[in-house]
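The following blocks contain the structures, represented as C-alpha cells.
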Structure P
Amino acid sequence: MVKWDVIVVGAGAAGCLAAECTARKGLKTLIIERKPMERIGQKTCGDAVGIHHFKRLNLDTPKGEELADIMEGIMVHSPDDQTVFKIASKEYSGFVVDRREFGQRLLRYALDRGAELYDSSNVRDVVVTDDAVKLKYRRNGKLEEVTTSVVIDASGMNGIVRKKLASLIGVSPTAHISDLEICYREIVKVKEPIPDKFGHIYLNQELSPGGYIWIFNHGENVINVGLGIQMSKKINPKEIYDKFIIKKFDILKNREVIHGGGGVVAVRRPFEYLAWNRVMFAGDAAYTVNPIHGGGIGSSMLSGRLSGETAVEAFEKEDFSINTLWSYPIKYMKEYGSKQVGLDIFRLFLQTCTNDELNHGMRQKLIKEEDVLRASLTGEVKLNITDKATRVLRGLGHLKLLLKLGRTAKYMKEAKKLCANFPKDPSRLHSWLSELNKLYVEYKSNL
C-alpha cells in the first residue's frame, strides 16, 4: 500500500492551491481527481473572480487564453427594470476567466511543485484511524488503496470525503435543499456584446425565485448568460431559460450556443467542521461560495491555500489531530467565513422579498446601493438614526419591508459579533454552533 504525506481529493481551484502549497514545502502530495486531466478546470458557472483574490494569494492575474474579459463591477437590475444599482469596488472588479484554461494553470502550479495526479479516479471509501487515513479509489477499472497522514477534501459540492465521514463527525452529509441553487448557463456568441465592462444581475422572483439571472461579457461578441433558482422551489432552470429568458433579452436573439450546462451550488455559511482529525475541507466541499452573488473561485483558492499551509504546520508539529488542524478554520473564519455568515443572513432577507418589494425598495432607496456594497465587503448593514428616519419617510407604503430590513441589519450585526468569538478550541465549537443556530432560528421566525 502506497503511503503519502498529503492526499487532496479534487483538482479544482481549492485542491490545486492546497496541493501546490504542500508539494512546495516538500511533502509527498497526491491529487485524486475524477475527471481526465484534459478536462480539469471545466465547470459551469459565472466564471468571474475578483482581482483582490489574486493580490491576497500572490498569484499572477489572468492573461492570454485564460482571460475571457475584464469586469469593472456589477449592475443590479430591479424586477421591473426601472432601477439599476451600479456597484463598483474591489470586491466586484476583476476578471471573467476561461475556466478550463485557468484551471489548467492552477493544476500546473501543483504538478510543477512535485504533486502527483491520479486523474479519472473515483474515491470509494475513506477510513480515519489514529495512525492514518485510508482511501479506496477506482482507477482504470481497478480498486486501489492508499494511506496518508492528512486528507484535504476539495471534491466539490458533493463532498465525497465529507459524505463518507458525516456520521463520524456528527453532521449532515449534504446542505439543506433551501441552501442550494440549481443553475443553467450558456456561453453564447452574439452579434453585439454588452456595451460596458460590468456584469449584469437581474432580480426577479417570478423567473428566478430565490436566485437571479446574470449576463457577463465573455470575450469578443461572446457572453455568459444563465440563472440560478433556489432548489427548494422545485423549478427547472433550463425550462425557464428556454421559455422566458431568451425572449426577455434582445441580446440573445439569433444567438449561437457554444456551450450549455447546469449544476448545483450551496449558497450558505461555511461547513460547520472545516477540520477534523487528519481531515480538512476546502472549496465547494466546505461551502465557501459567496451566499449573495454565488461566486466561489476566489474563496475556494483561499481555503485551499489556508488548508495546505495548515497541513504543512501539522507536519512540523508531527500532530495531525483536530487540535492542530483547527488553526485552518480559525484563519478562514477571520478572513472570509465571518463575512459569509453575515451575507447568508442577507441572502435569506432577499429571498423573502417579493418583486413588488424589490421594485419599491430599490426605487425609493429603502434598499440602497451602499447596503449591497457594505454587505458584500463586511457582511454587515449599518443603519444610523438619520438613515432610519429618511427610509421611514420613503417607505410609508412598505413599512413591512423596512422593518424586515431593520431586523436583518440587527441580526447581521449579531452574527458578526458571534463570529468574532469563533472558538480557538475545537471543544467549544458545539456550544458556539448552538448560539449561531439559535440566532438563525430567531431571525427566520421574525422574517
Structure Q
Amino acid sequence: SEQVRVAHGAVETVQLPEELPARGLMLTNPPYGERLDSVGNMPALYAALGTLMGRDLMGWEAALILPKDAEAWHLGWRAFRAHDVFNGALECRLLRIHVQEDQKLAPRVEDDGSAARLIRACAAMAESEGARMVANRLRKNLKELGRWAGRDGVTCYRVYDADMPEYSLAIDLYHDIDGKRWVNVQEYAAPPKVDPEAARRRLREAMSVLPEVLAVAPEQVFVRVRERKKGESQYEKQAEFGVFHEVTEGRAHLLVNFTDYLDTGLFLDHRITRGWLGEWAAGKDCLNLFCYTGVASLHMGLGGARSTTSVDMSRTYLDWARRNLELNGLGGTAHRLVQADCLAWLDEAARAGERFDLIFLDPPTFSTSKRMQGTLDVQRDHVAMIRKAMALLRRGGLLVFSNNLQRFKLDVEALSDLRIEDVSKPSIPRDFARNPRIHQCWKLALPG
C-alpha cells in the first residue's frame, strides 16, 4: 500500500507529492472523444498536462496515448519516439518524451491567424497515401494553370477545387505586389454522413503538403471552413487581426484579408465579369449594387467611368471599398459610396430621378439584417430587384445581373419585355472550369 497512491483532481490543479524520485516514468491516456465535453477542450487539457510535466516531473520520461491526429504540440514537448497503436478499435499514437529542458518546444509565436501551427503539427502526414494524391493533383494543376495565369497576367487564382471529392477543399493562390505567395484554403463543411474524424484527417493530409508544393512558408497559409450561412452571419468578422495584403487584378490594385472574414474581399470567380464592366464603363455613369469591397467599381472607374456609385449595407465593407478606390487614385464626388439597404435605396434613387448607363447587380443568395426591411431571397425576389434596377437605367444602358445560387432559375417569362442574354458560360474563368455553376450571369437591356 505504501507503493500505490490514488488521488482525485483536475490536471490543472493537481499537486504531485514533493518526495517523488528524481527519475521515473509518467504514463497517461488523457480523455478524448466522448470522455471530454468537446474536442475543443483538448488543447487546454494538453497544455495543462505539459505544464505539470515541466513543473513536477523534470528529468522523468513520459509516455502518452493520444488519438492519431491529436494536436500534440499543445503539450509543449518534443517526442523522441512515436508508435502507432490501437486503443481497442481506435487508432492512436504512443508518444514518448524525455522531460528535459532541451526537449521543450520553442515558445509559440503570437498567433497570426495562419495555419502554421496546424501544418507543423501534421507534417508527418505528408508521407501518407492521401497526402501524396493531393500533392500530385496540385502539382498537375499548378503546372497547367500557372502557364495560363502567367500568359494572361492573372495573379490570384484557384489551384484546386475539390478535384478529389473526398478532399473537399478550395485552394486559392494569391501573389501580392511584392511577388510573395499567399494560400487561402476553404474547407467545405462535410455532410452529416461523413465521419468527422475522417474529414479532419483528410484536411490535415492536404495541409501537410501545401508548403512544399506551393512553395510557401506555413505562415503564408490560411484556412477557413465554409458552411451555409444566412443573414448577417455570412459577413460577420471571424477574427480581428487587421492585416491586409495588396494584390492586383488587371490594372486594379486592391486589398485582401485572409484572417478576419469568411471571404478575402475578392471573389475570384467574377474576374471576367469585372473585366467586362471595366471595358464597358468609359464615359458612363455606373452603379454597383451590393458592392462588397468595391472591386467592380474599381474596374469601372479605371475603365474611364464618368462616375461610380457603390451601395452596400455594411460600413465595414464600404470602408474597405473606399481604401481600394483611394489605392487606385479614385476618390472625390465622382466615386460615391452609399451605406443603405440596396432595395430601399433603389426606391429612393428612382424618386430622386437618378439614372445610370451601366449597373452591376450581384446580390447575396439570402440576407437579413436589422437594417433591412424584411429579408432578401434571390430566387424569390430577383424579378422585383431587376425591375427596380431597370427603372434607373437610361435608354441604351446595360444591367449585368449575377448570383451564386446554383439552383437559381431566372424567371424569363416575368421579364419577357426585356432583352436578355445569358453570359454565364463565357463569364466562368478557366480556374473555375470544374465548377461551371459557381455563378450565373446575364446581360439585360430595355427593348428598342
Structure R
Amino acid sequence: MSTELLKLIQKYDVQGPRYTSYPTVPHWSSTFGQSEFKTTLESFDRNTIRPLSLYTHIPFCEEKCYYCACNVIITRHKEQADLYLGYLKKELDLVSPSVPKTYSVTQIHWGGGTPTYLSAKQIEMLFQEYEKRFSISATAEISIEVDPRVTTFEQLKTLRTLGFNRISMGVQDFDPKVQLSINRNQTEEQTIQVHTWCQELGFTSINMDFVYGLPFQTREGFEKNLKMIVALEPDRIAFYNYAHVPWQVPYQKFIPEHSLPTAELKLELFQLALEIFKDRGYLPIGLDHFAKMDDGLVKAFEHKTLRRNFMGYTTQKNTLLLAFGVSSISDVETIYAQNFRKLSDYYKALDEKRWPVMRGCVLSLDDQLRREIIMNLMCYLEASIPEMEKKFSTELKQLEPMVSEGFLTRSPDRLQVTELGRMFVRNICMVFDAYFQRQQEPSKRYSRTV
C-alpha cells in the first residue's frame, strides 16, 4: 500500500454514519408515535395503485454471534416464537386497515435475528397472515435471511412453495479461527449444503453475506476465503465492513481489540475483494454490494431504482416500506417510524391496542433534499444537484480537499465519486449531513468509516 494512501486512511478513518437512512436514527424523536404514523398512511389516495414493500423482523437466535449488532434475542425455548407470532398478528390487525386495499405488495423481506428459527409450520402460518391482509403481486420479490447452521431442507421447500424466490445466507468468514473468535462455528459443508438446496429448489437469486475487519483476518487467509465464496457463484455478495462499537454492543467486548485488523489492512482486504469479484464478473453496487450482470440488483442500478435502507440495497426505490415486529423500521415517503426495541415494550403496546411505535421522524424539505443527495451518492456514487453552487456553497468548500485527493470530480451541477472515493463515500456523504455537521464533538455512536 502506498504512503499516500496510508496518509488518506489516517486522515479520513473517523466515526460516521452508514446512511441507511437520513436523517440517521439518533436524530429521530420519541415524540413521534402512532398518531403521526397512522395519519400519514391514511392520508394517501385510497383509489390509486401503489407498490408496497413489507419487512418482518424475527429477532430470535439460538446463539449470539459476538460481531453482530442486530437486535436479537438469544433463546433455545422455541415456544417464545409462538408467543411472538401471536403479537405480530396483533400488530398486523392494528396497522393493516390503514393501508389502502388498492396497494399491491411487490416486495417482501424477512430478517432478523434468524427467520429460520421458525419451523416450517410457523413460516407457513405467518406468511398466510400477510396473505389475508394484503394483495401480494404474482411477480413480487420475496426474500428471507437464513442461517445455514439451523436451516433445513423442509424449511427451504416450504419457503419456495409459498413463493419466496430470494435467499440471503450468512457466511461472514470460512476460517475456523475467525469463526471461533466471533462465536459462529459454521462449516464450509453447511454453507455448501444450503446453497445446493437453494439451487435445486429454484430460488432465482442467492445472496451471501461476508464481513471484512473481523478478528484474526489476514490477507492470505482472506484471499482463500474470497476464492471459496466466488467458487460457489452466488448471484449477489453483500460485503460488509465490521462495525466495532463495544460501547453500544456489549457482546463485542468478547472480541479482543488486538485481534482486529488495522484500518490499513481492512482497506487492503477491501481492494483485494474488489479485484477478485470484478475478475469473476461481479459488478460493484454502491458501498458494499456486488452482483452478477443478470441479477436484479444490477438492473436496478442501471434503471436508477436502487434503494438503500436498513436491509442494505434493494431494487425498488419507490415502494412504501412498512415494517412489522420488534425494532423494525418503516420508511413511508417523508417519515420514518421505528417499533420498540425491547420485546416487553412491544408486547405492552400491542396489549393496550397501540401501534408499537418507539420513535420516528418527519422529514423537512431540507431533509428530503439532503436525503436524495446522500442516497444517490450511496447507491450510484454520483449526485445531480440543481443550483449546487447556490444551495450548497459551504458543503462544496468542505469537499475541495476530497476533490484534490481524487475522491470525486465536480461539474457545475454534478458530483461523481471515483473508484478511490468509493472507499471513502461515507466521508463524502457526511459533508451533506446537516445533523452531523452541527455536532459539537464526534459521536461514539457510529462505527469508523474505513
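Summary of computed values
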read-out: Of the structures P, Q, R, the one that 4, 18, 25, 20, 14, 10, 6, 2, 1, 0 was derived from, the read-out being P(r) over Cα pairs in 10 Å bins from 0, in percent; value: Q
read-out: Structure responsible for 9, with relative contact order in percent (Cα under 8 Å, 6 or more apart) calculated and labels P, Q, R on offer; value: Q
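Every number here is computed from the coordinates shown, using simple stated rules; none is lab data. All figures in this text were calculated on a predicted structure; none of them were measured in a lab.
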